[in-house]
Structure P
Amino acid sequence: MDKDILFLLKHDFADGNLPAYYCPECAELNGVLHYYPGLRHRIEVRYVDFQRPRPEIVALLGEANQSCPVLVIGNPASDAAIGSKVGADGRARFVAGARDIGEYLSRAHGTGRPH
């Protein structure tokens, strides 16, 4: 895996009988992708369904780490770019949560940082 992979939930998902939802943290990262369109050429973005299990994520990170948003680290430039908020399950290293992913994107890909 050469590129980082960012997994986001598809918008307008159903959860029970209520109207459509969106994930606020995934929306925040979609905003980052809008601010920095070149980022889509440096990372892979995959949209997954709300329903679990989420096979694409489970295959990379295991069943316990299938929450979204999550960024799977492909080939980090250096450990300094990764920071301290990286998890690992023995298969791959990853960053979970919009703010921690935002910090990682800043260090590893040169975007602005969340404030």
Structure Q
Amino acid sequence: MNADFIKELEAEQLKAEVPEFRTGDTVKVYNRIREGEKTRTQVFEGTVIKVQGTGVRETFTVRKLSNGIGVEKTWPIHSPNVEKVEVVRHGKARRAKLYYLRKLTGKRAKLKEIVK
């Protein structure tokens, strides 16, 4: 009985349309930021280095280089603060977690593009 109640609660919080992307893809994440009474949208563009979890707990991590410094952010896919995730390009990744990109800089940190 308790497990069914939790599943129902989580099902209500799932987004109807989930963006389709994989590890290695370059994405633009449109994040809603609330400052006092005002809200604005901030775009974070980078490479998806990992996707983990299932259901409401599913998260993804995006990495980008900003002024030569690596910046990573993690978001829940079903978060109301994530307005949309736009796939810029599909990258070829042969593994699920791209932690090795943390050690690379410049051209070496780029993945080959998959043309669909």
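Brief remarks on what is shown
- At a computed 0.96 (Rg/Rh (Cα atoms, Kirkwood Rh)), which of P, Q: P
- helix-only ellipticity at 222 nm (-39500 (n - 2.57) for each DSSP H run of 4 or more, over all residues; to 500) from the coordinates reads -9000; which among P, Q: P
- When FRET efficiency 1/(1 + (r/R0)^6) of positions 3 and 107 (r between Cβ atoms, R0 = 30 Å, to 0.05) is computed across structures P, Q, the figure 1.00 traces back to P.
- Comparing distance in nm of label points 7 Å out along Cα→Cβ at positions 11 and 35 across structures P, Q, the highest figure is found for Q.
- FRET efficiency 1/(1 + (r/R0)^6) of positions 59 and 99 (r between Cβ atoms, R0 = 30 Å, to 0.05) derived as 1.00 - corresponding label from P, Q: Q
Values quoted throughout were computed directly from the atomic coordinates according to the rules given, and no laboratory measurement underlies them. This structure is a prediction, so every number in the text was calculated from the model and none was measured. Cβ atoms are built from the backbone, for glycine too; each structure is taken alone.
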